[in-house]
Structure I
Amino acid sequence: MIAKPTILIFIDWFWPGYLAGGPIQSVLALVNSLNDTFNFKIITTNTDLNSEKKYENIESNKWITSPLGCEIFYADSKKLNYTAIKKIINEVSFEIVYINSFFSKNYSIIPLMILNNNYKNIPVIIAPRGMLGDGALALKKIKKKLFILFSKISGFHSKIIWHATSLQEEEEIKKIFHKKNNIVTISNLPKKLNASPNKSKQINLLKLCFISRISEKKNLKFALKVLSKIKEVEIIYNIYGPKEDSVYWEKCNALIKEMPSNVVINYKGLIHPNELEIILADEQMMFLPTLNENFSHSIVESLLCGCPVIISDQTPWIDLEKNNAGFAIPLNNTLGFINAITKMAKLNQEDYLEKSNAAIKYISSKIEKEKTINLYKNLFNDFIKN
């Protein structure tokens with residue numbers, strides 16, 4: 001029997017964590033879909049995002065066999081440095097490296113430094129996971145600009161292969177690094193979800209949801225400002241997700257307290273990814289005016305569950321309206337958001353269900369799972385052979 005090639009993955013947070021959102025789901029889907037073809041060895045943190053509590057019943061700082069069918073090293077971040085990361089890497093053999101971050105010190109920068117110095121013949125793929133979009137770069141921009149400048153001058157990223165998950169992200173990479181030949185664009189793999197085609201909808205009432213981390217990038221404060229201007233119709237806005245930025249949440253909470261009587265805001269707390277399908281079955285539409293997304297599992301999964309979406313135009317899903325699946329609106333067009341929400345609220349059940357079914361059809365046509373799995377197999381195999 002021919003041994004399966006081994007892919008070494010770096011990711012800041014991974015299963016059973018879920019608070020970091022999309023990247024965890026992206027890598028989890030990759031492992032679940034490709035572990036019959038490749039061995040996966042994953043280096044990650046032994047806690048979830050913004051938590052100091054170690055995962056229960058999982059040993060830290062050693063390679064363990066996971067129920068997922070791969071090997072995982074759950075590292076204690078307090079003990080990580082160049083020497084420790086180099087030791088972890090040296091403990092295993094691998095044919096290719098897949099890094100899921102651009103700015104992470106311990107899970108991108110230091111590993112790439114070690115690989116550049118000691119594993120020059122090993123192919124390295126980096127998935128920036130939306131970190132190179134304008135909206136993401138606007139946060140802590142001076143520090144990020146300095147690192148990008150260092151990378152360009154030193155050639156730090158000159159030998160890596162870029163994995164973009166959308167044409168939008170491909171353009172973001174080209175804009176910064178002016179590269180064309182070493183970018184591979186393959187969509188993320190979504191979870192398999194069952195649609196909810198029989199949602200009920202009253203005229204002049206709309207149940208919206210926000211399912212994401214509560215942080216500046218996800219733009220909840222903007223969403224709340226839009227909702228505060230809604231008239232004529234009733235809105236229920238259910239917010240799900242971790243309060244990643246407590247200062248930002250307080251600003252949002254201040255807006256919530258000033259909402260007009262026709263707009264009800266509910267903070268529903270954390271949800272596990274396994275609960276998403278149940279929650280979306282009871283929601284009518286997602287409202288997530290994010291600053292930037294390279295994919296967004298929550299948007300994709302909302303559409304798969306028959307929930308149209310109202311989002312910014314800073315995601316790959318910019319053709320929603322012409323496909324009757326929702327709205328992708330520029331962030332400088334507040335009135336556009338107000339009108340879209342009001343229009344959706346005024347729909348009767350028959351017209352709403354037409355849009356719900358169109359959302360499922362739209363995203364299903366965009367994401368062909370088996371084809372995408374084969375593209376990933378080709379990506380890894382081609383670079384391993386070369």
Structure II
Amino acid sequence: MRYNWQRSDWPQFRYHLKDIEDLLLSFAEKEGHVSGILKALPEDTQTETIIDMMVAEAIKTSEIEGEYLSRSDVMSSIKNNLGLNQHPERITDTKAQGAAELMIDVRKSVSETLTEEKLFSWHTMIMKGNTKHEIGGWRTHEEPMQVVSGAIGNWKVHFEAPPSARVPQNMTQFIQWFNDTRPGGPREIRKSPVRSAIAHLYFETIHPFEDGNGRIGRALSEKVLSQGVGRPILLSLSKTIETGKHAYYDALKAAQTSLDITLWIHYFVSMILDAQTEAGEQIDFTLKKTKFFARFQHQLNDRQHRVIRRMLEEGLKGFEGGMSPKKYIVITGTSKPTATRDLQELVEKGALIALGAGRGRNYQINL
């Protein structure tokens with residue numbers, strides 16, 4: 001037997017938590033800390049922080065699957081859905097729309113029990129614009145569902161999921177397990193990071209959809225963590241997974257060969273802690289943005305304001321390569337002399353920092 005689902009006692013996962021008690025305690029402490037900082041912020045800053053986190057999650061969860069979405073399209077879609085755009089922007093990228101819808105629905109439906117219909121709804125959202133796969137239903141094809149890499153004809157099989165014929169029964173069992181183990185459920189798993197780790201592995205092993213399993217599996221993990229704290233949790237699992245993608249796939253592959261998942265839980269809980277640390281950094285970044293605009297809001301012309309906002313849209317990692325007169329011209333449509341003058345003014349005011357010299361000079365925001 002190569003895979004856990006081929007064993008007669010599937011899906012009776014086994015694990016012990018002795019070695020991760022400190023990690024679980026750290027999760028509770030960090031969650032309290034991040035939640036406390038967020039609550040202390042002004043309401044508009046709280047909203048901006050939450051939107052920034054949803055945007056980061058939407059972009060990274062798609063990036064892991066090889067889809068690259070426009071940050072501005074995702075953000076506009078989220079704001080449109082939340083009714084925050086006074087004049088809703090028209091978004092033509094259906095994938096960005098679907099990713100945004102998923103982020104919002106996951107947060108809105110924290111307290112709801114999981115159903116087959118909800119999973120089909122999430123799948124329909126993330127598969128918008130996709131015409132290659134069956135959408136909003138379990139996979140039905142007879143050929144094996146395999147996770148592979150390498151060139152065509154020379155594939156390396158990393159994992160093979162249960163046959164499609166077994167998916168409906170497997171998913172009925174999974175949904176029952178998910179709801180029974182929730183807070184207050186008859187088989188409650190009280191430590192939500194542990195339940196989140198199991199839910200992710202369990203779902204990814206079944207691999208019930210033709211495509212999109214990773215995105216929905218990560219959404220389920222977030223739902224579990226949110227149920228554990230009684231509110232939508234503030235973190236981006238996908239961003240953390242994408243940072244250490246190879247470690248994630250190695251850990252998942254190893255876990256899918258055994259029903260003893262102690263090492264997998266240790267890995268996944270550690271990853272959640274990393275995501276919490278990034279969430280704290282995101283809150284700090286948003287607060288710095290707020291203070292930045294409070295300081296410079298009456299000192300920037302329309303062009304400068306547009307460029308600064310565009311730079312800050314890139315989030316914690318910053319604007320790739322910094323700002324340059326050429327990029328400034330593209331964003332604002334102004335002339336080179338005006339771009340050069342505007343950038344120099346921003347440096348003199350302390351809004352930007354100039355790095356390098358000559359053609360290699362670029363500008364970074366001074367936060």
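Taking mean count of other Cβ atoms within 10 Å over residues 85-92 from the coordinates of each of I, II, which one would give 15.8? Here the read-out was taken from I. 0.97 is what came out when Rg/Rh (Cα atoms, Kirkwood Rh), for residues 189-244 alone was calculated for one structure; which of I, II is it? The value was obtained from structure II. Hey, relative contact order in percent (Cα under 8 Å, 6 or more apart) derived from one of I, II reads 19; which structure? For relative contact order in percent (Cα under 8 Å, 6 or more apart), the value 19 is produced by structure II. Source structure of the calculated read-out (helix-only ellipticity at 222 nm (-39500 (n - 2.57) for each DSSP H run of 4 or more, over all residues; to 500), -11000) within I, II: I. Once mean count of other Cβ atoms within 10 Å over residues 5-12 is computed for every structure in I, II, the highest value turns out to be that of I. Comparing Rg/Rh (Cα atoms, Kirkwood Rh) across structures I, II, the highest figure comes from II. Look at distance in nm of label points 7 Å out along Cα→Cβ at positions 53 and 349 for each of I, II: the largest one is in I. Consider the structures I, II: one of them gives 4.1 for distance in nm of label points 7 Å out along Cα→Cβ at positions 277 and 325 as calculated from the coordinates. Say which. So the calculation was done on II.
Every number in this text was worked out from the coordinates using simple rules, so none of it is lab data. Note that the structure is a prediction, hence the values are computed from the model and not measured. Cβ atoms are built from the backbone, for glycine too; each structure is taken alone.
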